[in-house]
Structure I
Amino acid sequence: MISKAERDEISEILLKVKAISVNIKTPFVLVSGIHSPVYVDCRRIISFPKERTRIIELFEKIVKEDIGLENIDVIAGGATAGIPYAAFLSQKIEKPLIYVRKKPKEYGERKQTEGVLKKDDRVVLVEDLVTDGNSKINFFNGIRNDGGVPKYCMVVFSYGRPVILEKMKKAGVELFWLTDWKNTLELTKRKGYFSEDEYREVVEFLKDPIAWDRKWASGEKDFGEER
């Protein structure tokens, strides 16, 4: 089981390599189109050998202590952010690797997975983060459609929303994460990674992203930058 100290360690890695960025003056635009004062980009970590090695060590710890090597047949990475993490881990624990596309190919065998996936292979999906769980469900469905059995999912960072665990439970998949917003916000407050204004805005955003975006659009959130 990942300890509180280890979760703190990963949160600090994310902050130090700027995989977590905050900007309340010029918010980020998310895929959904809404504005956010904070952005999580775990893809950055792969450019830092020492930090990524530590993350893979903790994924290996979960595999050996919480899941069991004997309960895994294949490691899967979700395209594209999860592929490097899955590759590093599969090499570390000497398990076969596949990756999962966002949708099946429209030619050839029309599969959603690439690599060797045998019928009833027990699969661990490795990803960078989970925000609402929807993309993970898509990957699970792709694995099932190609004959595999998604049993576990591991991510570096979880948004920690209750809906995530609800979706995982419904999908029959157990979720593991190295750190989350609760842990990270505690760390930022304790060590001063965010200013008071930044901390307040991130907390408010995470409580209700749509409401925060509306306030930004209306001009209520004005920290001095031209828009």
Structure II
Amino acid sequence: MGTAVNKPGRSELPRHIAIIMDGNGRWAKKRGLIRSAGHAAGAETFRRITYYLSDLGVEYFTVYAFSTENWKRSEKEVGAIMALLKKFLLEAIDTMEKKGIRLKVLGDTSRLSPELRALIDRTDEISRRIKSGLTANLCINYGGRDELIHAIKAWEADPERGELTEESFEKYLYTAGMPDPDLIIRPSGEYRLSNFLLWQCAYSEFYFTDTLWPDFDETEMDKALEAYAKRERRFGNAK
């Protein structure tokens, strides 16, 4: 019998949750499946957890789906991931307004196919029409260091940039206008950030679990939220 998990109240919820979706390949290998089957299972987990967090009242949900380093994987695996992205974007275009969920792709989209970029433009257009609810951020061709270089170049090119401060710099990040993540979750038993949200994680709480991402369900999320609710966040101040 599993340990009972207390669901946190709305006042205890993080505004912004971020997850490094890790373990898809190992999940597939354990079952004698090809790696793309693991990515498909991971995509379904993302969809289910997005709806769950939306129902709970979380405002922002950011997932690390495809890093700038993931292009080094086999052409077959990269192709399978891009096919899943296309499928997901098409489904999102049909359901976003009904579900009241905004979708934003964070990262350098210039390397994506014209077809994928056009679908992302469609989701951006729909998102602008949705005035409230969860914002789901999908990090594609994203790297924390790459984001910082991109932001520096954007700041330098802005004729109205003004004085460089932490607050002014943040508007050039992919996450401009969003709060930093309160909670970052890494499944699959790994204990590193892997170049994810390096600027934004300065005061994030971290939660690690051995559960592989495709097995990460609502109960696992409740465990993470329960652990978060017990943390005392001081942001550098004395108790």
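Just so you know, all these numbers are worked out from the coordinates, no wet-lab data involved. For clarity, every value in this text was computed on a predicted model and none was experimentally measured. Cβ atoms are built from the backbone, for glycine too; each structure is taken alone.
For FRET efficiency 1/(1 + (r/R0)^6) of positions 61 and 101 (r between Cβ atoms, R0 = 35 Å, to 0.05), the highest value in the series I, II is held by structure II.
Source structure of the calculated read-out (distance in nm of label points 7 Å out along Cα→Cβ at positions 189 and 213, 2.6) within I, II: I. Out of I, II, choose the structure whose coordinates give relative contact order in percent (Cα under 8 Å, 6 or more apart) equal to 20 when calculated. Label of the originating structure: I.
A value of 57, 40, 31 was computed for Cα extents along the principal axes in Å; which of I, II is the source structure? Here the read-out was taken from I.
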